[in-house]
Structure 1
Amino acid sequence: MAPDKHIRSWVYGKLNGMVVNGKTITTSDSRVPNNTDAYVIMSTIDKSRPQETKCGRVWNATLTLDLVTVFVGNNGSRLLVEAIQDEVISRLENPTITGFTVQDYYIDFGPDISIPQDTQSIFRKILILTFKLK
């Protein structure tokens with residue numbers, strides 16, 4: 001069995017509905033939630049199953065999380081998305097993926113993305129969760 005749905009399920013269960021700085025943060029699978037200005041998208045999952053070794057066959061999988069905050073007008077700052085990032089990292093410690101043994105797990109970070117415009121300002125953080133599962 002492939003680990004995709006099990007990884008997404010664990011992440012969703014840990015993150016959806018978390019409250020950061022008094023704001024409820026929605027977690028969504030691939031789609032931007034309606035009418036929200038702070039959310040987490042589980043955007044892409046990538047996996048491979050390298051050749052079997054004496055220890056058996058493993059899955060290498062990554063899930064990309066896109067943390068987003070949107071402010072109306074040309075205002076706002078990165079502070080909220082940084083607070084969301086801190087909470088996400090805290091909640092995603094010690095993963096347990098149904099049907100698998102986690103052999104290794106770590107988080108990489110993509111470059112920050114800031115999109116200041118006249119009508120809105122968007123601040124994003126990219127987290128890449130990497131799993132080695134047996």
Structure 2
Amino acid sequence: MPAALSNEIRIANGLRMLNCSGRSFVRISKTLGVSISDGPFSEGMRTALDLTTAEQLLTILERMRKLQELVTEAANGITINIDWSQIEQISNVLTIRLVQETAQELKQEDPKLAAMMERAMRNVTNVSRPA
């Protein structure tokens with residue numbers, strides 16, 4: 001059994017908070033470049049994931065949490081659950097958001113990115129972000 005504050009417990013708690021299944025999380029993570037599959041993920045969650053994989057998964061989980069916050073903000077504080085089973089759409093919106101954040105950090109904001117992000121968010125939630 002993993003320790004109370006282990007990476008595995010943090011991942012499990014994060015998935016529970018987001019209402020995201022382990023299977024959807026593995027599939028999203030795979031599309032975003034993490035080398036993992038359902039079996040090793042399930043086994044690692046019961047025992048221990050290797051540190052590199054756990055850190056990659058925690059990074060993706062944090063991006064998912066931020067996306068949920070963004071959706072809630074766009075809905076004026078109403079929590080709208082994202083359908084995490086929409087693997088391609090979720091991966092797309094997470095990638096667009098990462099590009100958007102990077103552009104903001106570089107002071108290279110592009111209205112086209114904002115429009116892409118709004119469309120991508122609608123695809124997973126039917127909610128658009130206010131201008």
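When helix-only ellipticity at 222 nm (-39500 (n - 2.57) for each DSSP H run of 4 or more, over all residues; to 500) is calculated, the result is -6000; to which of the structures 1, 2 does this value belong?
On the way: 1: -6000; 2: -22000.
Structure of origin is 1.
Taking 15.1 as the value of mean count of other Cβ atoms within 10 Å over residues 21-28 derived from one of the structures shown (1, 2), identify that structure. If you can, show how the numbers build up before the last one.
Numbers: 1: 15.1; 2: 18.5.
The read-out was computed on structure 1.
Please compute FRET efficiency 1/(1 + (r/R0)^6) of positions 61 and 109 (r between Cβ atoms, R0 = 25 Å, to 0.05) for structures 1, 2 and give me the label with the greatest value.
Numbers: 1: 0.90; 2: 0.45.
By FRET efficiency 1/(1 + (r/R0)^6) of positions 61 and 109 (r between Cβ atoms, R0 = 25 Å, to 0.05), the leading structure of 1, 2 is 1.
When distance in nm of label points 7 Å out along Cα→Cβ at positions 45 and 69 is calculated for each of the structures 1, 2, which structure yields the highest value?
1
Just checking, which of 1, 2 has the largest value of distance in nm of label points 7 Å out along Cα→Cβ at positions 5 and 77?
Biggest value here belongs to 1.
Each reported figure results from applying straightforward, stated rules to the coordinates on display, with no laboratory input. All values reported here derive from a predicted model rather than from experimental measurement. Cβ atoms are built from the backbone, for glycine too; each structure is taken alone.
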